[in-house]
Structure P
Amino acid sequence: MVILTKLNGKDIMLNEDHFENVVEAPDTVINMTNGHSYIVQESIEEIFRKIVGFNRACRARGSREGGSREN
C-alpha cells in the first residue's frame, strides 16, 4: 500500500498490486484493475520510489519476524 495525495490535498492509500497503469499527461493518473482511476499530485518517479520503499519495508519486516511461514 502506498499513500498518495489527491489533487484536493487529501491523502489516499492505494494497493499498488491493483495498479493497471500509471500515466503522466500532465497530471498523474492511476488506473486500477477494477476500472477506477485516481488523479494524484505525485509524479510517476515519486510513486515508484514509494512502492519500492514499501516493498523493502515489508521484506525487512518479514526477515525480522523469521522469514516466510510455511505450513
Structure Q
Amino acid sequence: MKLRILTGLLMGTMMSVVISGIITFINTGMDAGFPVRWVRAWFVAWCIAVPMAILLTPIARAWAERLTTPK
C-alpha cells in the first residue's frame, strides 16, 4: 500500500508539473506573470492528478499486463 501511494504521489506530481507548465505556456505565453500562473495551475492539477494516479495506476497496470501477456 505504501508503494502504491508513493508511486501515485510521484507520478501525479511529475505529470502535473509538466502538463500544467506546457498548457499554461500555450494558453498565456511566457512573461513576468508566468511563474505565478503556472504554480496556480499546477496546484489545481496536483489536487486532481495525485488521487487519480493512486486510484488508476493499478487499473492501468492490470490492462498493460493483459495487453502484453502472450495468449
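Bear in mind these aren't lab numbers, they're just calculated from the coordinates by the rules spelled out. If you're wondering where the values come from, they're calculated on a predicted model, not measured in any experiment. Cβ atoms are built from the backbone, for glycine too; each structure is taken alone.
Supply the structure label, taken from P, Q, corresponding to distance in nm of label points 7 Å out along Cα→Cβ at positions 42 and 58 with the calculated value 1.4.
Computed on structure P.
Which structure, out of P, Q, was helix-only ellipticity at 222 nm (-39500 (n - 2.57) for each DSSP H run of 4 or more, over all residues; to 500) calculated from, if the result is -10500?
P
Ranked on relative contact order in percent (Cα under 8 Å, 6 or more apart), which label among P, Q comes first with the largest value?
Comparing P, Q, the top value of relative contact order in percent (Cα under 8 Å, 6 or more apart) belongs to Q.
Of the structures labelled P, Q, which one yields 1.6 when distance in nm of label points 7 Å out along Cα→Cβ at positions 2 and 18 is computed from its coordinates?
P
Here Rg/Rh (Cα atoms, Kirkwood Rh) has been calculated and equals 1.08, so which of P, Q was it run on?
Corresponding structure: P.
Could you figure out which one of P, Q the value 11.5 for mean count of other Cβ atoms within 10 Å over residues 10-17 was computed from?
Here the read-out was taken from P.
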